[in-house]
Structure P
Amino acid sequence: MYRWSIKSRLESARQTLWHLGLIGLGSVLCAVAINGILIPQRFVSGGLVGLSLVIHYLLSSLSVGWLYLVLNIPLFVLGWLYVGRRFFVYSLAGLLIFSGALVFVNFTVPVHDMLLSALLAGIITGVGSGTILRSWGSAGGLDILSIILLKRFSVRLGSTILMFNALILLAAAIFFGLEMALYTLIYMYVSSSMINLVVTGLSQRKAVHIISPQWEVISREIMGQLQRGVTIIGGRGGYTGQEEQILYTIITFRELPRLKQLVKVIDPDAFVVVNDTLEVMGQRIGNEPHW
């Protein structure tokens, strides 16, 4: 019993360090993009970081890191009410780590072309933000609001951030000119796309429907070769009126080529429909984030 307790504590400590490490790595990447590219090019960003940048450009004596820390207080109140306690605690740690990175990680990335700067900053920020969201927490800001919308309404993380960034773009166009706002738009789009890729794209699940007279053989092969469950749905052909059996299964993105080859060998004329999924809940095949 005592050994089991020590093992459990060590595993808990390992997981804590791992998730704090993800938050730290993501925060450093975001700070590199913000301090190294956005500020020298006078781009803005989305969410509370963007608001912090706008205030910083207007009042240069105010630090972006401290502004971001203060502006997060209302959202953390919301997070305490609507998100899990573990997520809240890790997000609080993430907020402190992210704000610290904004203060201390400060050097200029040697890219001078504005378009290339927008693309590079978007890639770095997207990877950094996605890395943070792969952890048990966030770095505050719109991440908390995005998680709430994802959990309650299944709205993609990057889509929520992109939607709210429209207000920041409007402010950028008013204060800093339309051209700067357009460069910022490029940065935001690339960033949101990278967030979706890092958070859900790399663990994307596919929902597959298969209609074939050889459905029994295909079903056995899916369960045998791919080790994936299959649900058999009864149906009827709309034109022929014949009874049909529809196979429904969830697989990983990497397993999709094997499944298609498997079906093609058994029945080249099989009707196969492949759909993307937003998230899948379940112990064996689920990819729901641990928020």
Structure Q
Amino acid sequence: MSNPAVQVGVGPLMAALVVAFVVALILRPLQLGGLAVAAAFLTTMYFVSGLGFSPLTATRKIIIVSIAAPVVGMLIDFAFKPTRMGAVVLALCAAASALWVFWPVLAQKPAAEGWLLGASMVVVIFFVVGFSQLYLAADAVRAGAAGLGLGLATGIAAILSASVTYGLYGIALGAGAGGFLLPQMISGKKGFAGATFTLSATLTGGLVAAGAMVLAKLPWYALLVLALVPVGARLPAVEKTPLWLQAVLLSLYCFAVGAAACALAWAQGRNFDLGFMSLQL
């Protein structure tokens, strides 16, 4: 337990998984199991970097959004009737929140680079939030698989892009989605996802991935591929098979898409390292 790798990495992620599982298990009868993702993410944030809000950096703005997302999700699930137009409005608001988080950083970059990164970020967050709300929110297993794949792929891609901290944040989201899936896989009965889960998983995951792009070396085209991870959760799964097997199969679909994004991040990082070595020589 005194090993720095355990204290900074393994410990917080294990804590996130346990917290997510307990939250999903306890709140499942109230249809609030989706809060597991936010609980896991904030637990990891607390152990890795703390939950302070001053000064208001991009990372601390992500904390604020990650707290607001499940609150907005609960309002959508229990106070409003989900509609297609509502999903579009929600996606637009999510994209606007991304600009609020990263605009000060983007404004300091060269104009062409800033516009490219900003446009990529807005398109990705608009798509993942809107798609998940329209096509995954009603199916807790598919939504959980998408959250698991998106979180793990984002975390690994961020680590490959020289951002270990954002990598931990992404993997924490994956752990939260895994904790949300576990009670369903054990009981064999689907839970409830709704916007409480999907907004927390996709908006926070999109912001973490955008942070790895804007603040580290994740290439913009890898971010675009990450946006397709939730699409993997819509691929066919045999409904008559056990629920745990459906969850595994759908997660593998999402992992396959996420692996492509990780490969692009690895190739970009490798090219950067080789270019730096050539410059040094």
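Laboratory data are not the source of any read-out in this text; all were calculated from the coordinates shown. This one's a predicted model, so the numbers in the text were calculated from it and none came from an experiment. Cβ atoms are built from the backbone, for glycine too; each structure is taken alone.
Tabulated values for the structure
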item: Origin of the value 1.0, where distance in nm of label points 7 Å out along Cα→Cβ at positions 134 and 230 was derived from one of P, Q; result: Q
item: Which entry (P, Q) yields the derived value 1.3 for distance in nm of label points 7 Å out along Cα→Cβ at positions 198 and 254; result: Q
item: Structure from which 35 was derived, percent of Cα pairs over 35 Å apart, options P, Q; result: P
item: Structure with the greatest value (metric mean count of other Cβ atoms within 10 Å over residues 14-21, set P, Q); result: Q
item: Structure (P, Q) behind the derived value -26500 of helix-only ellipticity at 222 nm (-39500 (n - 2.57) for each DSSP H run of 4 or more, over all residues; to 500); result: Q
item: For 20 (relative contact order in percent (Cα under 8 Å, 6 or more apart), calculated) the corresponding structure among P, Q; result: P
item: Highest-scoring label, criterion being mean count of other Cβ atoms within 10 Å over residues 70-77, among P, Q; result: Q
